[in-house]
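Read-outs: derived from the displayed coordinates by stated rules, not from any lab. Keep in mind that this is a model prediction, so the values were computed, not measured. Cβ atoms are built from the backbone, for glycine too; each structure is taken alone.
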Structure P
Amino acid sequence: MIKKKFTKLIGLSFEDFISYRKSGVIIAQDARLIPLLKTGDEAALTSIFLTAVRLIKEYRDSIFKELKISRGGTPHFFTEVVFKDVDERSRIDGLIIVVSKGVIKDATVFEMKNKNNSVDKDQVNQYIGLCKKLGVNSMATVSNEFVSDSSQSPVNAKPPKNFSLFHFSWTYLMTKGQLLLFKNEANIQDEDQVELMREVLHYFDNPASGVNGYHMMKPGWKETIEKINNRIPLKVSDTCVEEAVTSWHQEEKDMGLLLSRKLGVFVKSTSRSKESIKEDIRRIVKDQELHGNLSIKNSVSDIKLRVDFEVKTVSMFVKVMPPLDKGTKARITWIAKQLESAQNKNNDAFSAIENDLLIEANVKHAREHIRVPISNLDTLHEDVNGREIQAFNIVLLSKFGAGFGSNKKFIVLIEKMILGYYAGIVQYLTNWNRPAPKL
């Protein structure tokens, strides 16, 4: 029986760690794939997630890389951890330790939430304090809340210098697993681990597990729209405006993850910071609009997003480069053929959005783009009037009407819109590439 008092985790020999567990100084449950816990319990979700990280190599590599956990030793995974000699009142939901040459060299603490439970600022600060006592410099929170980047937090916690605070949404962790099942350079190699990943994702995908996608904008979204409708001036200090902005940022992230799962490649949404939140608050107060961006590998261009609160519309567009070695008329003919090809390849998807499609010509030296409905494309040459077209924007503009101000309906409409836009148009567009010079 070990007699010395436990003080720090990092630097502790693994043999002593085991002895402390046996004596009850450290209480820790081994993470299990099939925990003896109620379905939907946070502890069950934590146990299954950590076991998936332990058993599936490619999933573990992906998670460890993002958390900057050392991969030079042997990892061990625990749930419901209490360090009695340090703080017997605090129970850690999850813990990963990395043992190298018999000593604990690295560790990350997990604070997990499921269902509609939000990450709590005071609780995060409490666990950060515990981590510092343990010598641990890394913590991750997991909930159904979205952030634009894992280095950000849904709460305004203030970690000390040289301490890393991460956050993942459950949807993001699911998406990372689903991407590994596609046939690409990062897929899971071992067939048994493939089946294991499928089973874990099947559990996560069931609403009873406590995993929810982003399905409702915050109350400030609706309140902001009502103020705009009633001509009530917005202020940058309005809580509702900040909630509207953060709701949009979370939905943008959710759209990126939705496309990722459909395409098998990770779709990047706009990276956000505290300053960009302030910028968007000023934008919505001044211009009553918000912007976004989805970046898809090998796509014709990023998908640009624009939300207009005043007229309750959402627009999406991609930029297409025409043959710059041809004249204006030939460039218009070239883009018309691309659109015709998209219609021929997927007529149902194209027809579903055809009435909302617009073509913008980016004309050299013009103050504004020249925009025409797709049905009037043949008039574009006349409108351009001989000037040079540098690029085309293929725009999908949808009027959401009353659905724009609904915290639930807005998400349903915009996610249907992005899938329809990609299916009917974006996946078939290509840029012109300048040919190699000839001898």
Structure Q
Amino acid sequence: MAEATARAKASAILNDQLRYNPLYYGRVRTTLQEHESFNRTQRQQVSDQLVRRTLRWAKAAGGGRGKTTDISSWPVLEKSKLRDAGAEFVRRRFVSIPAATGGTTGLPIRLWRSLQNIAAEQAFTDHSLTTTGHSFRTARIAVLRSDNIKAPSDHKPPFGKVVSNGQRLILSSQHLRPETVAWYIDALTDFAPDLLWIYPSAGEFLARIMVTQGLDVKIPYILSSSEILHTPAREFMADAFGAQIIDSYGQAERVALAVSHRADEFFFHPAYGHVELRPLPIDAANGTAMAEIIGTGHWNKAMPLIRFRTGDQAIYAADYSNKDLALASLGLKPILGIVGRDSDYLISPRGEVIVAINTLPRDIKHILRLQIIQEDPHTVCFRVLSAPGFSLEDRQHLMENARLKLPPDMAVRIEEVAELVRLPSGKAPYIIRR
């Protein structure tokens, strides 16, 4: 036990040293603080400088040989290309840390991250917390994500542990259920975190059980990342915990970052990555439009990715012009949200691809999260994680929305569930096709 404790402590120290590497972290934070006051011209100049630097890195790797210094002439990089020929994009002479995508799109990808990239990632995360007065280094943080605390079959408390010299409470999302929630509330109350860091689906589940059982714990701030956080769930959690919620959008490939401090308002950060917003011929709903997100990360010299197709879509006001989209890519105008992956579609019995499925639960008051499972070409199941008050009217509204999207020979079944289907990574995909 003493040996395991020593290893865990050494690992935590190494992790902190990597994330707060003095060679990189301070310089990135300074850049971000200066960037806040920049106008469009200044932001564009910084973005152009960072793009040129990233292109130099990429040209030094196999995948960039022979290409020009004009980013628009580079082809869009597909996930399949990165998966099948990833070695072409790696600069071998740099010290780098292995990583991988979670495979939620069905394409798990091997990645490499430079030391600078790891420190920069932490700098951007801490910068998003500036309004809270905290950083990951100073705050008491409770974590409800995908950490493996103990065997899933072990149903006896404790369901979490305090680490990092008392600064972190790591909670198991695997063991959270109505029968165990009282332990979680007591643990959070005793720990009194400044910040709760969550997978949205796990945070929503905790809030729902807590409210249903009449339990209460107040947490000043919640940081949500790694999954899409829908507005109804955001508002529900804010009320349940009395929290200000900060929602962060990114990818394992680290090519684009957007942060939201208010519902339905995200801002990209151009110092993180060069963002291209390509309008799609899809009407989202209620005066909105959609654009695919293509990103070029600025900080990973070990594996610089140029014009990577994220598979995600930005929702923006339908009256945005091309100039407005350009301003949004520079973080000077907001987008309304980010949805889906390019795998978020259904397949009809005739093989048709049905897209824009993310709009189905919109404007239905008591749905925290919807998960769709396509069991076969003729059958889909809507698994509804509902808020208190979910009614027959809400169910009918959801079915009406479904019938507007799905052909009549696709049967729809709606089930209220206590929890969603999760991948081994701990994430709960929006759509699972079996």
Of the structures P, Q, the one that 2.7 was derived from, the read-out being distance in nm of label points 7 Å out along Cα→Cβ at positions 153 and 209: P
So if we calculate distance in nm of label points 7 Å out along Cα→Cβ at positions 33 and 129 for every structure here (P, Q), which label has the highest result? P
A value of -9000 was derived for helix-only ellipticity at 222 nm (-39500 (n - 2.57) for each DSSP H run of 4 or more, over all residues; to 500); which structure in P, Q was it taken from? Q
Value 4.4 of distance in nm of label points 7 Å out along Cα→Cβ at positions 97 and 321 was derived from the coordinates of, among P, Q, structure Q
Origin of the value 35, 18, 15, where Cα extents along the principal axes in Å, for residues 217-264 alone was derived from one of P, Q: Q
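Out of P, Q, choose the structure whose coordinates give distance in nm of label points 7 Å out along Cα→Cβ at positions 17 and 305 equal to 4.0 when calculated.
Answer by label: P.
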Given -0.26 for log10 I(q)/I(0) by the Debye sum over Cα atoms at q = 0.06 Å⁻¹, calculated: source structure among P, Q: Q
One of P, Q was used to compute semi-axes √(5λ) of the Cα gyration tensor in Å, for residues 137-368 alone, and the result was 33, 21, 17. Which label is that? Q
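Going by distance in nm of label points 7 Å out along Cα→Cβ at positions 41 and 65, which of structures P, Q comes out largest? Don't skip to the answer; put the middle values down first.
Numbers: P: 3.5; Q: 4.2.
Once distance in nm of label points 7 Å out along Cα→Cβ at positions 41 and 65 is worked out for each structure, Q has the highest.
Any idea which of P, Q comes out highest on distance in nm of label points 7 Å out along Cα→Cβ at positions 25 and 377?
Working: P: 7.4; Q: 5.5.
Max of distance in nm of label points 7 Å out along Cα→Cβ at positions 25 and 377: P.
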